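What follows are several structures.
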Structure 1
Amino acid sequence: MKRNVKNKKPILLIFIVLLVCILALGQLVVSHYLATMGEKLSLLEAKANQLERENQILEEEIKASGSLSKISSLAKELGFVKTTAVLHLTPQLPVALK
C-alpha cells in the first residue's frame, strides 16, 4: 500500500508542474495578444483623430466658400451687377390649345 502512495506523489507533482507551465505559457500568449491589439487600437484611434481634423478643415472650407460675402465678391470678379429693375414674365397660352 505504501508503494502505491509513493508512486502517486511524483506523478501528481509532475502533473502540477506541467499544469503551471501550461498556464504560464497561456498567460504569455494572452498578454502578447493584448499588447498587439492595444498597439493596433492606438493606431486606429490616431487615424480617426486625423480624419476628424481633416473633416473639420473641410467643413470650414465649405462654410467659407458658401458664405454670402464670398459669393458676392466672386460675382463682382465675374462681372455680375445688381439689377435695379425686375422683369416679370407671364406665360402665354399655348398655340395647340384647340
Structure 2
Amino acid sequence: MSVPQSQPSDEDSKRREAEAAAMRQRVLTVLLDPNARQRLANIRIVKPELAMAVENYLINAASSGRLNRPLNDSELKQVLLSLQQPKKEFRIDRR
C-alpha cells in the first residue's frame, strides 16, 4: 500500500503568507520614512490594490538598485501620482 502524498495544509500556507507579509513590512520600513509609511498605511485602507502596486514598485526599485535611500512623503506622493490611474473627466455641454 502506498501512502498518498499529503498536500500542504492550510496552516503551512497561512504561515508562509504571514512570513512574506512580515518580510514586506521589514523591507518597507527600510525604504520609507515614518511619514511616508503612514501615508501608505492610509492608502492601504482606502485602496488596497494601489498600496500593493506601490509596495511592489518600491521593492523592485530597491532590489534593482534604483532606490538607495528612504523615500520621504513628497517623493512617495510622486510615485503615487505616476502609478495611479488617471481620473476620468466628464464634460456636459448644455445647449
Query raised in the report: A value of 1.7 was computed for distance in nm of label points 7 Å out along Cα→Cβ at positions 31 and 47; which of 1, 2 is the source structure?
Result: 2
Report summary line: Matching 10.0 (mean count of other Cβ atoms within 10 Å over residues 39-46, computed) against labels 1, 2 points to structure 1
Query raised in the report: Computing P(r) over Cα pairs in 5 Å bins from 0, in percent gives 2, 11, 17, 19, 12, 9, 7, 6, 5, 4, 3, 2, 1, 0, 0, 0, 0 for which of 1, 2?
Result: 2
Requested in this report: Figure out for me which of the structures 1, 2 the number -21500 belongs to, where helix-only ellipticity at 222 nm (-39500 (n - 2.57) for each DSSP H run of 4 or more, over all residues; to 500) was derived from the coordinates.
Outcome: 2
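Read-outs throughout are calculated quantities, based only on the coordinates presented, and are distinct from any laboratory measurement. On a predicted model such as this, the values are computed, not experimentally measured, just so you know. Cβ atoms are built from the backbone, for glycine too; each structure is taken alone.
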